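Student: As structure tokens, here come the structures.
Throughout, read-outs are computed from the coordinates displayed, never taken from laboratory work. Predicted model, so just to flag it, every value in this text is computed and none were measured. Cβ atoms are built from the backbone, for glycine too; each structure is taken alone.
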Structure I
Amino acid sequence: MKKNLFLLPMFFGIGSFVMAQIGINQPNPHLSSDLELGSKNKSLLLNRVPNTGVIANPVNGMLIYDVSEQCVKAFQGGAWSKCFWKDNPAFTLTCGSAVFTPNVATQGQAYSGTLTIPYTGGDGSSYQGQSFQSNGLTATLAPGTFAVGNGTLQLSVTGFPINSGSASFNITVNGSTCPALVLPVNSGTPIIPTNITIEGRYFIASIYDQDYSPFTIPTGPATTARPVAADGINETLVDLQGVIPTSGLTVYIPATATGSGTVGAWSQTINIPANLTEDGISRNITLSWDSQSYNTSTKSITATLKSEVGPLNARKLDVNAGIGNDYLGVLLGKFLLPNSGAQKGYEVRIIAAIPDRMFNEPDINKNYSHNFLYLPVTAEDGNVWLNNNLGADYTNINSPNFNIGKQANSATDYRAYGSLFQWGRKPDGHDLIVWTSSNSGAPVTPGNGPRADNPTDARFIPFGGDWRLTSNKSLWLTSISPNNPCPNGFKVPSQTQLKNYLSSANITNGITGAATSKLALPAAGTRVMPNGDISTITTGTLGNYWSGSAEPMDANPAAQTMQISTFGSPSADFSASKAEGRSVRCIKE
């Protein structure tokens, strides 16, 4: 009987549910709302959670009460907001009494001190941590609790001042601002001299997605939203935890030098908020490098990126949300580098898998044969490349060898060989190879297609010189070139870019060294003329990689290529017939 009496008012209370609007103490909810509250003496009580880190897979639009900070927060734009409505009107920072200890810094030398700021009007509430940066220095306020009445805030200040003069901090806490707290900086030796500039970014691939097809080309910035449904049908699970370990990662920061000199030793530590980590644990990460010399041929500075105390497990991203229309993923954190005259940044970013240009698209024979997913990797030249050759078995979501984080473990790891492209041709299916061992494989399509500017089938076109009737040297020139085979935002590297890579990687022991480089380049060999067979001589012994550069003469049927021999140093000073089939490794434009 009690159950019947309980259900009766519930029935009347939500009687408008069948019309898709719910009114609680509101008999006529607004037509544009799902839920309208109508009580005159009650309130909406939000979920009270210990902190934002306990919420798995937050999505934009969530609203909670954060117990640790005693305030309301929203998840918006892929991140948890700061506290709503928490400012204390009586709270005031006493800016004139702020003190730096030590009270002076020196350009190019490590500074480690404190900034103490008195305040009045504290209310005993908690406050969140935050950081402020100026002239190579970072002032960090750790989370804490205000005193009741008067008190002080103490910020740690660390870093290497870039320029002489001063570091001026604008500090805002709890709605009160000190607009210019100045630490004098004496003249010294710059860490980065004036004839070299260093800046760049590092990508961490971190993914969790089982519904990514069809892939939608992004039209806005990447977010941490997950899951994002593609079509509601599960595919092969892609699960990769991106990590910055405490042992550190070797990274290469792009450099442009107009002279020679020495870059001084340097380090900086920044905080990564909990909402950008998979385990909900905020971590500090450090970027550092030892003193090192450079000259005009230097392309990068070698540095170490590491997490402090424990490993940083980057937030896993959804493929359809975690790439962004700039193909830069989600910003994890940014270091300010001590370039002379002006600060430059080194970004650490999280990104999801990068779909093949033809992902979930039919090729010329109407086969869905290019369902490949790649990861970005920062190579020795400081540039971002794909981690595998186009078409590598490790990248094929339909292969039993699918392993998105894996690269070639040797020069003869045939699961990393991938496709063999005719220069300038689309990924129309002519490129596909089924590899069966380190020195053998079978083309998916035969080698007897007729010469054509726009082939009507996927057959390999085995004619010496050029597979086309009309020579065209711009087919692979940029990421928007008509036949670019690389994913959106990537392109076939130019001959100059291949040369720069070889110079930076300093490979001297042939294909064995290339396979142990950051790009892990294997020896897929060549598909040759005049029959389109896979070469039994080069497969497993040589790495032959196309550039996007054709020979300068319009009518020349050759294009420039990189050859990695069994022994010695590789070279990008070779040319080959455009009709040959060779490997492609893509670089970010």
Structure II
Amino acid sequence: MSDTDTATRLVGTGWDEHGNDTAQSVLTGTNLKVRALCLTTPDLVVPILFVPGIMGTRLKVKNRDASAWFPPESTWEGLVTVLKHLNKSAADRQKLLDPNNTEVDDDGPAHPDESSKALLAIAPGTTDAERAKWRGWGQLYGKSYGGILSLLEKCLALIFDPDTQGKQLTATWKTLVMDQQDAAKLGAQKPFTPLQEEHLRDAADVLYPVHAVGYNWLRSNKESGEHLALEIERITGHYRSKGKICDKVIIVTHSMGGLVGRACAQIPGVADRILGIVHGVMPAIGAPATYKRIRAGFEGVEQVLLGRNGAECTAVMANAPGPLELLPTAQYKTQTEKGPRHWLRVSYAMVNMQGLSEEVDTLLGDEDPYGEIYLNNTESWWRLVKEELIDPVGRWEKEEAKREGRKIVGENSRESDFKKFLVNMDDARKLQDFISDKYHPNTYAYYGADAKQLAWNEVHWKATKAAAGDLKRALLMADDLNGSIKLSFDEKNQHGFEIQKAQGPGDGTVPAESGSAPTPYVVQIFRHEGKRKGHESYDHQGSYGAKLAQSVTLYSIVKIVSSSSWLKQKLPKT
């Protein structure tokens, strides 16, 4: 067997208290042709900070080990979780997912694979689990993010194949990145510059330890951005304490994590600590699905966990600024064949004077979505929240007090519930304004625009039968809180309306309109349109499991590295 045919076993390289490389391996007999590979670690360190999407971070009840949100990591856990949530009321959900009584839990199953375990050896800890936990991997939904964390850890540590004495790229880099460097294949929307081997040679002289940074997604993303800034300081400080050069990080985000990353980059002085950012499937200007879910609940099996109807969703989301920050911003417009238009509308069919069916279409809240939809507490049937659904816990407590003849100290007027919501909605609007059109100057992004992964690019209320009347003046007579309502135009003129199914290309959650919004502000953005453009089709939550998304992420990281004048000054001279 030749040297090139000999199998290689990666041995974990650790650090002593001074940051010197240490490694241990068990000796084997000469009949076992497996070489032990011990990697030396570069002195130049650029941590990769992965920031997950909404519901991608485990949450526990504050100061306790009780679960607030532990996403299921297996089929069995999923079944158990569904059964636990079946009988939860709106009040139960409000109490459980209280932004002020929850915090990040870091004890989740990180599940690093064998290669990642060896590479995690430089982290503090005596076991694989402790080292993964120190990197933050246990904070995240392992089933969704464990794969991309391990992929980044391995690929960025092994760009060139040690079995070829570093002369050739690893098979992963060759097939996943270098063989795919075509603008059409990757969906590049801006002038595309392929990577050269010299870029990879420079990148290979840097250590990229992958950290996960979870956050309380019920709270404002502005607050989470401040937490991310503190983590940048803590993590880089650790590597400097080991004698390494570590001043900057690269941030990789998923979904709402992109809002966290953008908020972080707007904090004075922090952008200079960030080498670049890669955003995946980010709802850059919000998503109409957020309105749909507050009014009518989630879809599929998710509805059991996250809210089956408007009452259950409102009880959680109206009390949490984080989810509210996913509402469409004032910039959001639905793209149609006739041009852009407002995202919320209602329509009915009527017979005109010529006896022909005619569609009557009315936009709702198009002049001011905040005042006319989100902050509207009038009788407008299309408003975002109903006051009586905001605080079921508080209402239950008041009813109990009345039955027992007790007075609730500090009880406010009937408007108090809506005032609580206004505080959260005000925080949400501040975040949206804070990051509006603002991106780190070295940003890359990808998004889905797949006709097979339809998303709500608008919310369309449509009459179930022919109707007639002023749609804006109609009164709400009934609402099943699952997307079906009855409107009254007058005493004898009542009609049913339903929210229509998702119709816009996207990734199943974020519509292309929102995914594409960063285009004018970023270095490169990749549009993935599914099979009709020869692209891999992926859904929102699983996007980083798609090889296409992995390709553009690795490409973007190396482009960020290769374009950095700071890094070039720090790279070892050869």
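Student: Tell me which structure, out of I, II, gives 26, 19, 11 once semi-axes √(5λ) of the Cα gyration tensor in Å, for residues 460-531 alone is calculated. Present the calculation step by step, with values, prior to reporting the outcome.
Tutor: On the way: I: 26, 19, 11; II: 38, 13, 10.
So the calculation was done on I.
Student: With relative contact order in percent (Cα under 8 Å, 6 or more apart) computed per structure, which member of I, II shows the largest figure?
Tutor: Ranking I, II on relative contact order in percent (Cα under 8 Å, 6 or more apart), first place is II.
Student: Comparing I, II, where is Kirkwood radius over Cα pairs in Å highest?
Tutor: Result for Kirkwood radius over Cα pairs in Å over I, II: largest is I.
Student: Okay, moving on. Suppose you compute FRET efficiency 1/(1 + (r/R0)^6) of positions 108 and 220 (r between Cβ atoms, R0 = 25 Å, to 0.05) for every structure in I, II: which one lands on 0.05?
Tutor: I
Student: Sticking with this one: Which structure, out of I, II, was helix-only ellipticity at 222 nm (-39500 (n - 2.57) for each DSSP H run of 4 or more, over all residues; to 500) derived from, given a value of -9000?
Tutor: Source structure for this number: II.
Student: Now a separate question. When distance in nm of label points 7 Å out along Cα→Cβ at positions 212 and 524 is calculated for each of the structures I, II, which structure yields the highest value?
Tutor: II
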